[in-house]
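Participant: Multiple structures are listed underneath, in structure tokens.
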Structure 1
Amino acid sequence: MSHQPLDFADPASKTLLEFKNLHGIKVSPGIFIGQSNITDKTKCIGGFIDWNKLDISKSKNGMIELLRIPELSTFSIHTILKIVNQPEQYPSQVHFEETSARVMALFGACSENSVIMARLSETLVLIVYFIIFAGLERAGYKTPTVISTYLNEVLLKTDVGSPYNDLPLFHEKADRKTLVQYGLADMHALYRSLVEFWETSFETVSDSYMFVVSKIMASIISRSLEIPHESAQGSDDFYVQSTLVPVIDYMNHDNKLANAHFDVDRHTNSVILLLDLDRCVKDQRFCEVFISYSPIDEIIHFEKVYGFSPLVDKRHGALLYLCLDKEFLMNSSALDLFYKWMSIKPCLQLCWYENDVFINDTMEHFQELAIPFIANGISQGPKSTFTYDTQKHEIYSYFFAKARNDESGNYSDFCERMVESHENNGSEAIELPQLAWIYHYETEGKSRGRRFDKYQILEVSKAAIPLAIQRLRTFLWQYLEWRQTQLSKSFPDLSNSGKALAEQELQAIRQTAKQASLGKPIYLSEIDLPSSFNVPQECYIPPFLQNSGHNYVAVSERDNVPVAEKSSFSNEDYQYYEEFFLP
């Protein structure tokens, strides 16, 4: 395929020229910005090399430097402060004093927002800064040219097809119901806090500012690179910083075709892009430059962050994390509440391999998902393996008093409020000792009831896990059939990014159903994988959502929760959880 540089009027071309001419970026002859074909969802540009113009004689150890971006032409939490506080970055001393003081004041005000502070990260700090710059420019303030160029020519002109871009439409689309388990409620809560920050800081003549906020969020999240820095001069230890790097952030991702990587010049702190000549295709005049955004091609993550899924080589492994709908779990023996108390993420790891899909049942997380299917599981009647203690707050109260040697202490009211708050909030994990569910089992011929957590249950129930997994498989098949119907029904009412997420799920579910209909395996344990197939284990399960968007209905309002007949505990329970209760 022939590739040509973009027209000079294109924002990407203008950005390259401006950063080259005004902000010190060094560009090797032969590299240009052109139209890429890695996705057809949005306009996609990338970096390319022209072999007829690239001076290969300058290569060292098979590497050739394509780009060099000075430290103060990149944007991290440190460089932004340096740029803002340099008078020479402004047209006049007056502009410097006005803008720098206002930036600091607004950032301080934003830091008082509890939602923003609870999610604080380097990337979020960058988002806050650029929202401040956008608001100040609209209010007539002068910002440093290097910042203004990147804000207006890159961030606000980047078309990212991710859910962040569609956040202003969150309440108008079906995404908030159908896809909320992928963290959309948490994303929207942060977006709303940033919008409220804008509303209290700047005049709002129209509602266009809401789209400015979402655009900045989407662009920065999709363009941030983890740039390595040495911990100390001459040290082999390093740390990474979320950084926006002009021009390098036009390079696209492909783990199979990756032929370049970025690094830092230890002497100047410039960020450099190095081309690996041995990994380049040289049979055509033009070659696209690819870097790796992540060593693992996880499809949902890419759709959420970058607005596209990579052109993965499915022979070498691609992952899809399918998070289960909590409404379905809630109607299935209160599994939503059970998994929350056990701190089990209701999520499956699906693996694409040679155009087939396999549910990864080889990881410990899959065994955790099977816990509520042990023996009689969560069922009505006297034989339920798990029962729920409605008086659990009294156990917390007793343990608090015991930890303080306070026999007369009454912590009951406090504990009732604490437990109710944790149980009813939107978090996927309870963040309390698991004292709500009693596990009934037999040992040495005796029936016992203990308030075990997931690790203890797996330890004492090893013999019961294989059958529990079979029951879990039956349950998952029912879920996938239900989920396919739900996604198909809601598809027309989803946002564009929501449709992309739903389509990834539907493809995987349909392929699983096709394999089953042909009598082919659908579980990873049923096939032999080559060593080249890289399947991350439980450490790669997505983190718990703090705001899942799910309504954890109180047990008193449910009719499918087996309630314990009496509230009892053992001293072993206290000893296991003692650290939590100590003053």
Structure 2
Amino acid sequence: MSHQASGRLHVVGIFKSVSSDESWSPSSGLWTAHRRELVGVTNIFVRLRHGETRFAQFQRDVQRIVGHPVNVARGSELLGLQKIDNIMGVERDGLLLFAFAVVLGGGVLVGQALVRAVTASGADLDTWRAMGADRPLAVRGMVLPTLLTSATALVTAVALAVALSPRFPIGVARRYDLDVGIHADALVLGVTVVLLALAVLGIATAAAWWRVTRGEPDRAVTSRTARWATNAGLAPSLLIGARLAGEPGRGRRAVPVRSALVGAVAGVLGVVACFTFRAGIDDAAANPRRSGVVWNYIVAAGPAPVAPSVRSAIARDPAVSADTRALWARAVPIDGVPTPTFGIETRRGTMPLVVLSGHAPRTASEIAFAPTTAADHHVHIGDMVRVGSGQRMRVVGTALLPGTSHTDYDEGAWITMPALRAAIGADAIRQRPDDFEDYQLIRWRADADVAAAERRVARLAATKDYFALRSMLPTAVVDLGHLATMPLVLAVFFGLLACATVAHALVTTVRRRRYDLAVLRSVGFTRRQSRIAIAWQATLLAVAGIVVGVPLGLITGRVIWRLVAEDSPVAYVPPVEAIAVLVVVPVALVVAQALAAGPAHAATRIRPAETLRAE
């Protein structure tokens, strides 16, 4: 309430507001009795019989009934539901990416283990054939044992999914979920179980059929890696390590070399992309300019404009370096559609608004749109639109604008102050003061005593019941900052994925190439050379991941951030996470050596005589 009236009020309830702003709702009796003393705006909320399908018709009907342009906004626009949905969409896509990575990484590891288990069960295939088993029977005998293990895994996975359901959804979506708790979506769980069961059955059957029909060919194939290593004149231990890293082998000596390379590249790519994406989020959350907030303090008046005496006093304050007036008209016809529109003029210094594309309006025949409004009006730079009573203006840019009582920073139009006065008419503010809001945007000098300056401006604003407050990030951008945890979780997972695939390849190499390593030992290969060979294999896998993964990760992270920035929307600045890139390279090499330590030690403990005799 204004300074002209005061009194005690009885709090009768707590309700869920239609917005996240701090607010209170007076009774109709209080509003009727003290309407002139209440500072704020009047709104009418309606529910359309057919939803938003006939919104345009309702909008035209309101203009006809009232007799002048009126701002009629969708509830989803007024309450920022579209931005919330955009952020939840990013979270949803992140979870889908996580699930895809789990399926890809887990599928590679589990699929290889499944194939090995099935093919190993064919060791007695000759005995089965001697007892009269045909091919279909042999395949069933090799596949059936894996089904019990798979069924146990599926039941466990479903139980864990249901048990973890109270932890979901995460992030922003959790703040709006009214039914957090244990849930079991029968359709999702059922379809997933069926698909996984079919995948396991298909892989096992294919592996068994291949084993039965083709056996285990041991034909040696010289790889390009081997030829390159030989031509490069590498030391024997490095030559063997290069061949281990690049030759998958065949039959019993097959090693998952390709999956290790893919895993290393995917891991480094994912880690760098996640940190690059997170750098963009951190920059947008820490830099108000990215969301169009180029001022430090704001004075707002409605329905009457800011008094010239107050405006002049604020502009003369020694702490002020720039002062811009932004007069907001609730509804200016643009191509016949009532559109919230700003008329902006600089009073002192320079404070250019953030332009996303094109340039700011410079003449009375130019107009810029905020991105969401530009999309709603289907206009682009270079188009011509009719403003007010018919003034033709050229669209020259898209920009981020100040938020108002009814619009967010990505909504509205922007024309020069003379153009706005011409569009609304000379007496519009006096006749319909409730249709306008007046803002004074203030930026402090770098050496100003901000606290003292804020107190002076607040006292001036209080004399006329104006709002005075520090600049704040839009709610949508604050919510965007809550996404910063998700890239970290994904980065950890991609790192673990790379570690798992590389470690699996190293362990499998020592186990399946024991015969080859024993032969090398028998012809003079030392324990130290065996250790170096395995370490070099791990190093080459890490280097492949770095060389391919780092540049692709930077590109991927920037592309994803650009898409999110355009949807939010915030001004896109290419994120640079140099620290992450500089750390990824040495960490990848060190982790590769740590993963190779165990297999390398096992390689040094191979006893050639026993291994060759067993072979």
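Participant: Quick one: helix-only ellipticity at 222 nm (-39500 (n - 2.57) for each DSSP H run of 4 or more, over all residues; to 500) came out at -11500 when computed from one of 1, 2, so which one is it?
Facilitator: On the way: 1: -11500; 2: -18500.
Of the options listed, only 1 reproduces it.
Participant: Once relative contact order in percent (Cα under 8 Å, 6 or more apart) is calculated for all of 1, 2, which comes out largest?
Facilitator: Comparing 1, 2, the top value of relative contact order in percent (Cα under 8 Å, 6 or more apart) belongs to 2.
Participant: A further question follows. Comparing structures 1, 2 by distance in nm of label points 7 Å out along Cα→Cβ at positions 83 and 483, which one has the largest value?
Facilitator: Details: 1: 4.1; 2: 1.3.
With respect to distance in nm of label points 7 Å out along Cα→Cβ at positions 83 and 483, the highest-scoring structure among 1, 2 is 1.
Participant: Quick one: Cα extents along the principal axes in Å came out at 80, 60, 52 when computed from one of 1, 2, so which one is it?
Facilitator: Going through each structure in turn, the value belongs to 1.
Participant: For mean projected area of the Cα convex hull in nm², for residues 11-106 alone, which of 1, 2 scores largest? Present the calculation step by step, with values, prior to reporting the outcome.
Facilitator: Numbers: 1: 9.4; 2: 11.0.
Largest value of mean projected area of the Cα convex hull in nm², for residues 11-106 alone: 2.
Values in this text are rule-based calculations from the coordinates and carry no lab data. Since the structure is predicted, the reported quantities are computational estimates derived from the model, not experimental observations. Cβ atoms are built from the backbone, for glycine too; each structure is taken alone.
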